[in-house]
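Each in structure tokens, the structures are laid out below.
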Structure P
Amino acid sequence: MLRGHSRLAGAAIRERLAQEAARLMIEHGIVDYRLAKRKAAERFAVSGTRMLPSNAQIEACLAERQRIFAPDAQSGRVDRLRRAAVDAMDVLSIFEPRLVGPVLSGTATISSPIELHLFADAPESVAGFLARAGVDYEETQRRYRFSGGRIALVPGFGFSRAGERILLIVFAEKGLREAPLSPVDRRPMERAAQARVRALLAD
């Protein structure tokens, strides 16, 4: 019986931490799941990692809070970001852009960037394109995990356009066939071409 009660207590603690992490992401603009978990654990004085919720559990709480507390604001935010994504994808069409992340899933918060995956065998070609377009960008990179346990740092570029933050991650052309694993559920990351993003806006 004690073991059963312990499991129930553990589940309740994880749910409480997931709700708090989701609140922090919404209200404080935290975009990193690990940081949101750590701050939630600190608030409730939970030590160690055994009781921490999964990223998928946090995202479910995030979507639930957005749906319950600010459905109109959330819908407007996501639509605005998706429209900006479509515009950026149109400009960057030669790199076969794909939208990923919270803007695609609909859980974008006030700090979520528009994240696009581009495909070019030389990241310098994207840098040159941005420079010719007069875009003031900075170089960045993302650490991704792939199936089979492979981990890679993928180069990218970040800039702001019309008040929105845009993050371009540049994969080799063959990378179009192998998506990195999502930090939420560890499955291949969902990617959407421009036509699908337009369809989401039309729904």
Structure Q
Amino acid sequence: MGYCDGILEKDIEVTCEDLVVKGIEANGVIINRKDIKFSEVAFNNDNKNIIEKLTLNEGTKGYKIYVPTPTPFSGTTTTMEEGTNRKTFTNNLGFVILDNGPEVAQIIDALATGEFVVVYENKYKGLQKTTSPGAATYQIVGYYQGLKASTLENDKYSDDTEGGWNVVLTETKVPKSALFLYAGSAEASTAAFKTLLDEAQA
């Protein structure tokens, strides 16, 4: 039987040359969780909070989320939860759809019943780190349990959505505090992020 209790093996300190900043960039990628090819997903050997290769099933692709607001993906949080036998984490991913109509309704209907994985780009990249520079750039939520809709709301008089949709997707009982997509360098990770929007080949 494995020993799973946490053992701290790193200093807790601030990198003064690369101070953390808040916020998320306007672009993300949303993927139907059933389209992830889990058998080919590659985790980093030394850090299991890093996925080096996120593979999709042949013929499937991710879809762009574009949130052109002053605070994109507002309401995105990770919170520790007390469980019966262990602590886990809850991820909330918030965004607005500044649109409405039949095509948007199709998206909302799919969000209402599906399970999803989202990769988003943090404003803080960690580019000045001496080890794994840029590894903080692309964060993954929904990998373990799938993001499911917890809020889908259309308020015709909302100043926040301009009559569009407020969306919150939630993943519960997550065993790790965070997952990052890092393909070995900042450049390779950006390429891997963009590739998620292309139809996967055999």
Structure R
Amino acid sequence: MPKTPNLSTDINFLYEMGNIRFIARTWSRFLHSDLSNLAEHHFRVFWIAMIIAAREKNVDSGKLAKLCLLHDIAESRTGDVDYLSRQYVERNEELGIKDMLAGTPIEQEFLALWREYEDRETLEAKIAKDADNIDVDLELAEQEANGSQLKRSLMVARSRVAESKLYTDTARQLYRQIQDSDPHAWHMLGRNRHTSGDWKK
């Protein structure tokens, strides 16, 4: 009878991945509102990246998916550091990601992917970073729809990001159209009781 492998390291990693939903993204302190946590951020970054990849050429979407699911998980160890606190603290994300993955069967593959993401030299790494940035603009639009003025306050900074930090044409197009988008259009203008059902005039 084959010996059952000791999977405790893998299980510990999976528990930690479950707990990234409790890692707050620290810019919530500027908005005083309910912003996405680290796990929710990863989820939408994945979907933004898939949209960008579908409009770009020659993208390895499997690798891209892994990069998106990986890109910020070291914040489980380091915490999120926003644009203010980065002036005062140093993070060691490389040590964090190494410790998190140590002893798991995905260690070597995902360390290499993490380095690829940090180097931003491949198309997939660039798209993953674009998606990471675009998620900020979607969240700012959502917060503006709820009455926050932060989007207006950050307009110059976000425009600078769009001009100099986005890698793909698709991401730049998304950025521009998000500025005039309605976060409620997906349910207000889609099929609903008012447009297609028993409330239709």
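Can you say which of P, Q, R returns 1.08 when Rg/Rh (Cα atoms, Kirkwood Rh), for residues 39-142 alone is computed? Label of the source structure: P. Out of P, Q, R, which structure matches 1.7 when distance in nm of label points 7 Å out along Cα→Cβ at positions 47 and 151 is calculated? Source structure: R.
Here distance in nm of label points 7 Å out along Cα→Cβ at positions 71 and 127 is compared for structures P, Q, R. The highest value is that of P.
Matching task: 39, 29, 17 is the computed value of Cα extents along the principal axes in Å, for residues 111-190 alone. Pick the structure from P, Q, R. Working through the options, I get structure P.
Each of P, Q, R could give distance in nm of label points 7 Å out along Cα→Cβ at positions 87 and 159, but the derived value 2.2 comes from R.
Tell me which of P, Q, R gives -3500 when you compute helix-only ellipticity at 222 nm (-39500 (n - 2.57) for each DSSP H run of 4 or more, over all residues; to 500). It must be structure Q, since only it matches.
Coordinate-derived values only; no laboratory data. Just so we're clear, the structure is a prediction, and the values are computed from it rather than from any experiment. Cβ atoms are built from the backbone, for glycine too; each structure is taken alone.
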